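See the structures that follow.
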Structure I
Amino acid sequence: MNPDHRPAFLAPLETPSRTRHSTPLARLCETLDAMFETCASFPEPSHSTFFARTMRMALAEATVEPDLLEPAQREGSTERYRRHLLAADPHGRYAIASLVWLPQQMSPVHAHHTWCGYAVLDGTLSETVFEWDGAQHCASATRTQARKTGAVSFVRSGRGGIHRLGNGSDAPAVSLHIYGVSGAQIATHVNDIVRTSDEPALA
């Protein structure tokens, strides 16, 4: 059976007793491991519709887990949004992080060097989507939308998925992110910062 036609959710490969005693984060990792095993024969798993559907489902399942994060993993920083590494696949296939956004904090406008998915765990984020202009080598905003608790998104690598996330509210927000990199690369190999049309071109 072609994995692209399988159900959207791939259950973790575990016994019932293990399910009862594992943590929400461990169950998320087990689901991701099973997903990658199913996609092992794919030249690029993230290009599969099965991969995208299952990633969205795994993120949605995680958003309803009240004990997914420890209190320390919800702590922000007054300097900029704060990233907490939660788990890293020993094979380097993915890394999971929580991002904590204090009011008025936002990311730079960026595309992605790798696939990534995110879900809003608490609060509301604002996402502005951009379109890449290859001739002008810049990105232009096309729309902005509120991403409330429970919202889920998945994008593949490349400049077809340029956006900026931010917290325009007066309360903290927390999001869960899964990236297709090793834990050591999470701060350096995910975001592809791009110039926007209202910024001057570099000489």
Structure II
Amino acid sequence: MKFLVITDLHQNTDMIDRFNGIIREKGAEFVLFLGDVTDFGTGEQAADIISKIESKVYVIPGNCDPLDLPEKIRDVAVDMHGNAADIGGYRLVGLGGSNITIFHTAFELEEDALYDGLKRNACEGMILMTHAPSVGILDEIPSGANVGSPAIKRIVDEYHPILALSGHIHEAIGCKVIDGTTFVNPGPAREGYCAVVDITDGKVDVELIGPASQ
């Protein structure tokens, strides 16, 4: 199965046509949207943005999204916040929001809430979609500090997902394979970044696609 991964659009709807073109070009079967659909916008705005994506979309909120995003987007997308779904023979497990930041943004969760929210749906070899990254993995900010979530890393260590997707840290774009888990931060969609993931016979292949100017 092949799918598009985007995150951190921050309400830059000018990029939607770009992503629709990539969906068509790459033959993506669906989209996983890892949050920050809006830039402190409304749930209604989030639903309107997502409705313009020409594919089935699975969505979690980011820390800059409103608390009502999960309920507001259910008519146009699959709400994955605290939920699970079966895709291509894999269990997809999602939880949005971020761990606590210094910025006091709209959708932040304590570590216990992140852990409990994921654990109730987690299983061995799942596909994990979170807004915040695991601590120490694709979570470094320009100062050099690691600001990811210990709770998400604990879930990864306990359940060994085949794929762990995150955003939130705009500068930490990349793909790493650690202990059998492929970690991906596709980069901020507001600048045109995204990733196309293909999982075939248990093998994960990731294509990171650069900004629209490239």
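Only the coordinates and a few stated rules stand behind these numbers; no lab work does. Quick caveat, the model's predicted, so the values are computed rather than measured. Cβ atoms are built from the backbone, for glycine too; each structure is taken alone.
Ranked on FRET efficiency 1/(1 + (r/R0)^6) of positions 142 and 174 (r between Cβ atoms, R0 = 30 Å, to 0.05), which label among I, II comes first with the largest value?
Working: I: 0.70; II: 1.00.
Largest value of FRET efficiency 1/(1 + (r/R0)^6) of positions 142 and 174 (r between Cβ atoms, R0 = 30 Å, to 0.05): II.
Quick one: log10 I(q)/I(0) by the Debye sum over Cα atoms at q = 0.11, 0.20, 0.24 Å⁻¹, for residues 30-149 alone came out at -0.35, -1.12, -1.40 when computed from one of I, II, so which one is it?
On the way: I: -0.48, -1.35, -1.49; II: -0.35, -1.12, -1.40.
Here the read-out was taken from II.
Could you tell me which structure in I, II was used to calculate Kirkwood radius over Cα pairs in Å as 16.5?
Numbers: I: 17.7; II: 16.5.
Source structure for this number: II.
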